[in-house]
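Taken together, the values in this text are just the output of simple stated rules run on the coordinates, not laboratory data. Quick caveat: nothing in here was measured; it's all calculated off a predicted structure. Cβ atoms are built from the backbone, for glycine too; each structure is taken alone.
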Structure P
Amino acid sequence: MNKLFSNIKGDAFGGITAGIVALPLALAFGVSSGLGPTAGLYGAIFISFFASLFGGTNTQISGPTAPMTAVSMVIIAGIIAANDGDVNKALPIILTVFLLAGLMQIGLGALGLGKYIRYIPYPVVSGFMTAIGVIILATQILPSLGYYPKEDIEFVNQFKPQAEELILENILKEEAGEGILVLENFKETISRAELITQEDILKESQTLAAKDASGAFGALKAVPRALQNIIWLELILALGTIFIIYGFKRITKAVPSTLVALIIMSGIAVGFGLNYRPIEEIPSGLPIPNLEIFTQFSLASITPYIFTALTLSLLGAIDSLLTSVVADNMTKTKHKPNKELVGQGIGNSIAAVFGGIPGAGATIRTVVNITSGGKTKLSGMISGLMLLIILLGLGPVASKIPAAVLAGILITVGIGVMDYKGLKAIPSLPKDMKIGPLKFSSEVIVMIIVLLLSTFWNLVYAVGIGLVIASLMFMKKIGDLSAERSDVKPIKEEAWDDEIGFPEQLKEKVFIKHIKGPLFFGNTSNFQQLTAQIPSTASHVIMRLDRMQYMDQSGLYAMEDMLQDLKKQNIEVLFVDILNQPRYMMERIDIIPDFIPEEHIFSTFKECTMWIKENLKS
């Protein structure tokens, strides 16, 4: 406790500054997610406070981040679309998925998996981060132009036939569930269809229109229509925001340029009484828990989203721990990864209960906190309390912020979040992979695949596919290297130092095989060629195993197959200096002693040579 209050002045200044920096981003991420600015603000308040209180990085400031918001946006849009476009109907399911993601993070930390996050390949992270930037940029083009697909009547009307089809399909499903034989009697179907109003059809059409224009691909498809329907005031507000954010940084970095842009552009819009589009109203008063998460809980409605929740929790873990590393480098301290995951999980779980969007450790806010004097967990807790005070005192004022200003802020976030380091390295990375006549870098291929799949298909699956491809490429490289280093060669071509004095007259009858490196599924095919390369004059094979540190199940059965082939040819095999793990594996399936009896296993090559001399006639 004393340690918590050991730096009150620095922590207070760091926390207040970080909270001010977080305000415009929290509002913008909330709007971008589809749940509104309040959800972003609630997420920032609860995650910042509780992740700091229970986490393992003293100076970390947490809250909604670009990657977490981009994934949340996809999840929210999908669940809303599955619930007839009704946000209120979908909200309990959305928040339950977020709660589940938080609980999974707690589980990851409790199981001690935090230390394994660092093994995620850089090309996967790089491709994903660049995709996040592209998605944010693409999805903010429409609001910065003042174009909202649901309000474009001509565009919405294109979806009316599809909307009518869906409504009829839902009626038939209801009847089927009630056991009504629709094919024998359509009277009930007709009577229910007559109750459908034009408003119902319009609402369904708007939902379909919004879904069609959602995501990066949908937003880019809608750009031509947006350009025909530009609201110039909205575009000027967005461009003005972007100009101030980049311009003010050149004057000073002591004051957050996003906050300056938010205040100036909102002040101009409100002060001059401009006819702009404001953000959704932010309710005044304390946040209230959404108990529908528990009262309306249904396992069937959550089951399809379990993998999605796991992906969200893993992304939050990666995002947070990367920021923890940045904080360590700045403060010369060492974070506790598993404790940090538990803290992030608690923060996300509580935020979900109160209707906030999920978040993670935020790099910019953490850096601001440290440079402003923050040193202990108190700084992150103060940051959350600062946002709560702003919510309670300035909620009605914040409701007047123009939507286009937040779109401008998000465009700068999208530009900033891209991994330029990874993109710049593309020309210089070694081309280690050949496809037809062309050579490519395997790491660039992984990065581009993740980038494209994340941007135009599915963020959740893109990371999984990227990890699988990167892992397969890594296995192939290691397999090739192991096979290359453990080539089957006659002794006269590759003699180790202790083999130089091997009797010349025995070289026709004794074949020496060196295995250098692990024997695993990546190099078993080369190993299985051993029998074909043994000279026809050989009666014995000496296998030198002191450099074979590891053998997996594939390697074990490859060894068994090879020994069976040699036994059929009446060739005896001798093992020299077998290590513990491979020996244990071979004893499990009785390779030792069925194929290789104990008297054929030697500790040194010298002992083996002596046995050869005694048992082979010249």
Structure Q
Amino acid sequence: MNRGVDDDKLDESMASKHATITTQPFATPDPQRAATSHELDSGRDSSDGPSSSWTRNPRSHARNVARKLTTRQGWLGDYNFGALCLPRLLPWKPESKLNGGAAESPFYGVHDDLPIAVAMICGLQHALAMLGGLITPPMIIASSLNLSGETSAYLISASLITSGILSAIQQSAIPLPFMGGRQLGTGLLSVVGTSFTTLSVTTSIFTNLYAEGVCPLNTDGSRGACPEAYGYLLGTAAVCALLEIALSFLPPRVLKRMFPPIITGTVVAFIGIKLIGESAIPSFGGGASCHGTTDLCLFPDGRAYIWGDAHYLGLGFLAFMTVVLTEIFGSPAMRSASIAIGLLFPLIIAGPLGYMSSAPIDSARATTFLWVETFPLRVYGPAVLPLLAVYISLMMECIGDVTATSEVSRVEVDGLAYDRRISGGVLVDGLAGVFSALFTVPPLSVFAQNNGVIAITKCANIHAGRWCSFWLILFGIIGKLAGCVRAIPQPVLGGVLLVLFGSIAVSGVKVLQNVTFTRRNRFILALSFGFGFGTLLADDLFSNLFTYSGGNKALAGFLDSIIIVISTPFLISAIVGMIANAVLPMDEEDRQLQRERDAPRLQGKSSFDEKLSA
């Protein structure tokens, strides 16, 4: 699961994620909105009849375009850029008394007429908010497989380009003929990025591949470069993504009943907790390669220290405090991009002191695109079950993220249009798993960062989302940018990841906040937490569960896949929680809560499921 630094406003939008659906068909109306909720979902203005304004009056449409391109109003509108860009020099004072307050800026709905400069700037904000989350997974994977610098830079660029392309598809609302009114994409400002959830199982998969001899080991026992393992990951992920595509055709009501907040919140929390211990802390102390060994970690200027040396911790703490100070003093625009600032600002100190090298930048291509490097796509049997479970968790994340985006975009979170957005978002999420593998990128899923950016910028307009896609693709094409990312010292990366992965865990806790803690729910959480924390703190708990040593590779692979699943904290906690939720009987207070949740749908009788059955 992918998460950025949680803003106060982001917390508010995420508070009802996966929660009981409200009985109100629309969010609180805003006087600045220029379209009704029906128009927001249909994608046309209220003046549009069966045909567009261009079809009815092309000359008038051309005049409107010319006016927008040649006037100040068309470029800037009434947007309050000061409230967005001015820093909080006096952070203890309310923002409304400092910069005029963001309330002076109009709220731009999904299909409102958006000034050109506002669309470009807000789109850039979304891209910067995603940047840290997009570059981290390929860097971690490349480090785990000891891939070359050129390959590592390519993976970063490919991640940015693919995220831009698939974000544009997710933001569409393309009707699917002969599919009962379903659509492709959410039709909202939804962004797609490389999933952190996959990182929770890739470590075990890669360890198996090295142990089986598929990947080579150096003479000193360290891992050799193994692009073949990356091909196994991509091929298996593409096949397993078919599960999420199939689940997208289930009624959203069924999906939400199968995966309630008590399960999804636990999953998200354990993903963040595991990534903190598995990636953030090792990088913070100097790097995963020298963590847990007596080997020295080398700096570009030849200096070497053991893992956890004060030099490393100082760099990591500098990056960590950069994010904290940005949150205290930064403008809303800076706070939404605090992860990117936390990665870049410490380099001003790290570079002159010799902690960096220009070699990654010099060796990177000036420009690049997809398929500059390719990998042999294969299916690795023991990875099938873990990745199937990963895609189920990605689907759960997608439902919650689309719900939160609907709320912060001030469109309905119930009824036919909402159900259509959920099913369309899950469908694209599954297709992204297939196409990301074909684009040489690990599985992608919907990001949650953009919800906080929408709340800060007061812009939920689809044109800002398209500009976000443009900026991401542009950043990916500039190959030297990936080289700059590779030059970032591991402790700096670790200091930022500590905040980034911590915010993932907080997002899970926020989902659990929507759970009513009845006796039954507390018991389910106790079982899930027991196994989740147990495998997290003792990761070798099930290493000797199966002792099969015969020559049946299919059986050995199947047993390995079971070990990977039950040894991954977020997977075993989800399995235990789902079984307990299905088996434990409900008390009267639980039945009453279920009746209250089902009441709005039973009263409305306008659900997506009923439309399909009709």
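Kindly point out which one of P, Q the value 0.25 was derived from, the read-out being FRET efficiency 1/(1 + (r/R0)^6) of positions 112 and 496 (r between Cβ atoms, R0 = 35 Å, to 0.05). Walk me through the numbers on the way to the answer.
Values: P: 0.25; Q: 0.50.
Structure of origin is P.
To test your reading of the models, identify which of P, Q gives 27.6 for mean count of other Cβ atoms within 10 Å over residues 64-71 when calculated.
Details: P: 27.6; Q: 12.0.
Working through the options, I get structure P.
If you rank structures P, Q by percent of Cα pairs over 45 Å apart, which sits at the top with the largest value? Show your work: numbers first, answer last.
Numbers: P: 38; Q: 16.
Largest value of percent of Cα pairs over 45 Å apart: P.
Comparing FRET efficiency 1/(1 + (r/R0)^6) of positions 416 and 504 (r between Cβ atoms, R0 = 41 Å, to 0.05) across structures P, Q, which is largest? Walk me through the numbers before you get to the answer.
Details: P: 0.05; Q: 0.80.
If we compare FRET efficiency 1/(1 + (r/R0)^6) of positions 416 and 504 (r between Cβ atoms, R0 = 41 Å, to 0.05) over P, Q, the biggest value is for Q.
A value of 26 was computed for relative contact order in percent (Cα under 8 Å, 6 or more apart); which of P, Q is the source structure? Walk me through the numbers on the way to the answer.
Values: P: 26; Q: 29.
Answer for the origin of the read-out: P.
Compare distance in nm of label points 7 Å out along Cα→Cβ at positions 72 and 352 across structures P, Q and report the one with the greatest value.
Values: P: 1.2; Q: 4.1.
Once distance in nm of label points 7 Å out along Cα→Cβ at positions 72 and 352 is worked out for each structure, Q has the highest.
Here FRET efficiency 1/(1 + (r/R0)^6) of positions 264 and 592 (r between Cβ atoms, R0 = 25 Å, to 0.05) has been calculated and equals 0.70, so which of P, Q was it run on?
Q
Of the structures labelled P, Q, which one yields 4.3 when distance in nm of label points 7 Å out along Cα→Cβ at positions 384 and 432 is computed from its coordinates? Intermediate values should be presented prior to the final figure.
Values: P: 4.3; Q: 2.6.
Derived from P, not from the others.
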